[in-house]
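Listed after this line are the structures, all set down as structure tokens.
Values in this text are rule-based calculations from the coordinates and carry no lab data. The structure displayed is predicted, hence computed values, not measured ones. Cβ atoms are built from the backbone, for glycine too; each structure is taken alone.
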Structure P
């Protein structure tokens, strides 16, 4: 938990100027931009061309396809013969070694004569290594080009005319005349004198192969400037596909090698900077609270930056259709949940525009229209995330938006119903996207833990009175629990009337006095008649006990992992006001003494949101209304106006963005609710007993 709290406060502790975060976002997005020039069009063989007339904007060669080039390479390799060279000295060296060997001196002369003759024969035919023999065996013609001592004269020889060392040995043994004893011949170890004398000439073979392959023409034609390439509706056959591939590659080369390091990259930088700066200006002028809150800025820019990075990686691998697997609605859902719908829509448009810059020209308009409509549907369907079913409902509407919009796009651009059937995979992608969007609920929880946000769902869960902490409050301090319930009723009505967050302030109201559980009997709502624990204490001691319930409440809240937004209500519901009962009593009892106000003042801070301001007002008037001796419309109205005006005069709402008009509306709501909550009930008449009559049983 401590680590999470460190992460929660990172945005506020970092003293980096806010614009730096926007600049870093631009740098990160630029780093992940596609490394190549834009792949302008999307097309496939045997499919109709879905764009308008395309003419050549420059002269370019029609490149042969990879299959054509490979076919020509295979044809050349079918006639290719490797080069080998003969080591003439090997025969002479082998004969000398045999004749000088000690064993040769001990055998008859006829043996020596036969072996010497056969060695000369096999060496003249050529001895080749088993490995080279297998390689030549795989060649179509089973032939090689043979030269002697690196001469320029080469002869074509079939593999069958050579021997391997094993074959040469068998020839010498098997061709022995009758007067030669085979066993005696085998004992001479003829293998020692059989060396490979036909060796692979790697340099000459590689050079010849390279020369042959370089002679293959890479082009099969040329397209002139202004010449028609293809028009809308034409079927992309093999020839047109080859021509389109050539045009695309030429265009990519021109942009990628000449303009990418210069003007293209500069243009992309300017475009992305304009889009990101537009988001920054929006926050500065229309959401200044979010702009100065670095945690919120980091969260928003993280939502903006993740999806362009994913898009850039996909663009590098040309997996454009898989873009519709990416749940672009998730940032919109998260920002709508934790901030507001206007910021969510602005962020969504920012993300979509940046991602569109990375897509092919032919897919830009389709992508932008689909994602903008999905963003609108997400905002309209998710007014607030208070139930899990809302997210599923929102995801279903997003799925329908994708399906209907894409189908309409195909019909209005191509007018061919068969394309819908052919592009069935993209509908599968939309369904997978739907599954990803439903996981946003898990991301909502993760963002709450990491960034310290609180969602409507979490607030509704926290406001459940069956939660252990509220149950404990109702048992330990039942009067305080009832007071909190009454305050929650007041604040919800007031928040609705002035447009504040009713769910948040209601949850804060239920927890604002949990610190009273430490010493419940010292608070009047928990006391029994005739017993006052403050009777034996001084005003300062009593004030300290009363004031301490704020600090104790913060400790309890942190122990139970309550969000900071709820802790804010605990800290601010008295602000820097005074424990006036004991403060006034001390002044009255010590008229000549200078009073140290710090001992009677709450630690604060003062309310800094409309919600915390409403709670402060409701807490004061609800508690004071219990002490009214006469409950009437006039007395309640006078009480509410007097107490809230005193808080205004003390400057307790100076930091809260609440207007005088809001305060007057809150007063009216409190008066209406307190009159309704404290109205006099009629007395039920007693049933008079009659003589001999049986008293009726009341269910």
Structure Q
């Protein structure tokens, strides 16, 4: 952390990038209350990769589409009633799991990143090249532009090592230490999992839980602190305890001062502040007073008076909320305070922070099965050297005006009247819905302008129910332009974010590449080379009267290795090697996208484009199809389980390869005497597996 005035401060995205430190991210789980899919894709997903991305949004998404193939799984959990008002649609491949809780809100803001942690050893040494490590971040920031770029937020990031991890490079031999919040984290993940609907596919969360359960030190701490420092813990309403009682169990019995920063309060009374004061018995308590730009207090007069009986209302220092002093942002209003911080400190004692998602409300402080689901880190920062001073300064002037009603975090959002989810499967073309609540009178599915696409007059409940083929086709035509649909019901209307599955079979964001370009793309070795290739192919950033235009650069014949057979063989060799490696590393989505999918760089796209081009050299086309069939057959032999589990997804590739006879018939050599016999011999020899012994002979 860095200090801004008296308060530790840092850029949230920078802190996450530094925690990853260039390591490969294997799985990622994010949770949020308010969700903006477009912002998440363009500005947060790039943090997971150690490469640069284009500043042009369209190019950046295409580069991300390629980079995300290195991830095994990624999932975002969000409250289905909390899609951001200005949210942009989703276009990339990750699980979007909408949550509807029976009590309160789904409110935790966490990031769980399973990364490959290098040991510094070579593969043949006594230690493996890497072990997995888990980066754990808990924040107050939603996955929105305001949360990560504009508001004053808070968060804490730490890391769990594999129990067998060693860093050979620096001679580190000691085992990772036991984790004081291990059980807390497992409980939090269990509650997140239970919040999702029955039958939800939660691969990323399950992988994360398995790592914590099986690969981290299990020994527990029996005391709340050691060597005068309190152990790091996580609050998530566990043990059916509200926050004040949970803190009381930690025996935080010191002569503390208490500071509370929260943007939201209960409409009547002091809420959970009374329990905090009764439990902790602080010497003095100060509570941040949120104000509007005109000075209006963002609490009711009744709440103001009630809190005043137990604490002093106070303000943050202006340097915390002010914008950076450049000419553009200096003219903007101060940043909105969205952080949730509970600070216990004393001038001659310790300094403890509870930071995360809980506002100063009953719903946030209650046990998890009675109110919101929240998450917060309790961190002892006594040894970090921050000044032992008040962060909040008491305000001498009482507000002249108060809010008529207490603002809520869900203000301005469209509440979902029904626990309803929509799912579209790009592999099967099936659209389905899942309804948890009764929906008398049925509901309508509309486009974002309100135009009705189809009605479900008598919906069924409890499981995924397929819609008609016509309804699926309507939605399929819309999804390339927006992932949002509108639900209309007697109780109101609201947006839903369509879940898109098997997105390897979704039309690519990139315009169709030529066969030569696909072969060349397969042969590129590094992410940087592929990023440059994509940016060149999609075009340069040109404007016409301020409107951006994208002029695609055409591939010109350069008489390189890619114009002849050696280039084809080399490209297919790279395809087979990359696909096999992805399967062995558990990145099966990446293998499926490249081998069976519909993206710009997939094998079916190459075959379709090659077959449809009338001016294609028939010999080049024939060799391409032979290489494709050989690659499919070899990979099917090496990885039979991968193919047996994807019979439906492989139908498109198999159908295209069945056209080999048509491609062969168009060869000019077939009209020459003896030509057909030569082709039969050549094809049989080409497709016949060659062993090392045969090759040596």
With Kirkwood radius over Cα pairs in Å coming out at 34.8, pick the structure among P, Q it was computed from. P
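Which one of P, Q has helix-only ellipticity at 222 nm (-39500 (n - 2.57) for each DSSP H run of 4 or more, over all residues; to 500), as calculated from the coordinates, equal to -19000?
Working: P: -19000; Q: -8500.
It was calculated from structure P.
Supply the structure label, taken from P, Q, corresponding to distance in nm of label points 7 Å out along Cα→Cβ at positions 53 and 653 with the calculated value 7.0.
On the way: P: 7.0; Q: 2.7.
It was calculated from structure P.
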Can you say which of P, Q returns 99 when volume of the Cα convex hull per residue in Å³, for residues 365-452 alone is computed? P
Given a computed value of 19, 35, 37, 9, 0 for P(r) over Cα pairs in 20 Å bins from 0, in percent, for residues 285-620 alone, which structure among P, Q does it belong to? Q
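Given 23.2 as the derived value for mean count of other Cβ atoms within 10 Å over residues 141-148, which of the supplied structures P, Q does it correspond to?
Q
To test your reading of the models, identify which of P, Q gives 80 for volume of the Cα convex hull per residue in Å³, for residues 605-660 alone when calculated.
On the way: P: 80; Q: 68.
This figure was derived from P.
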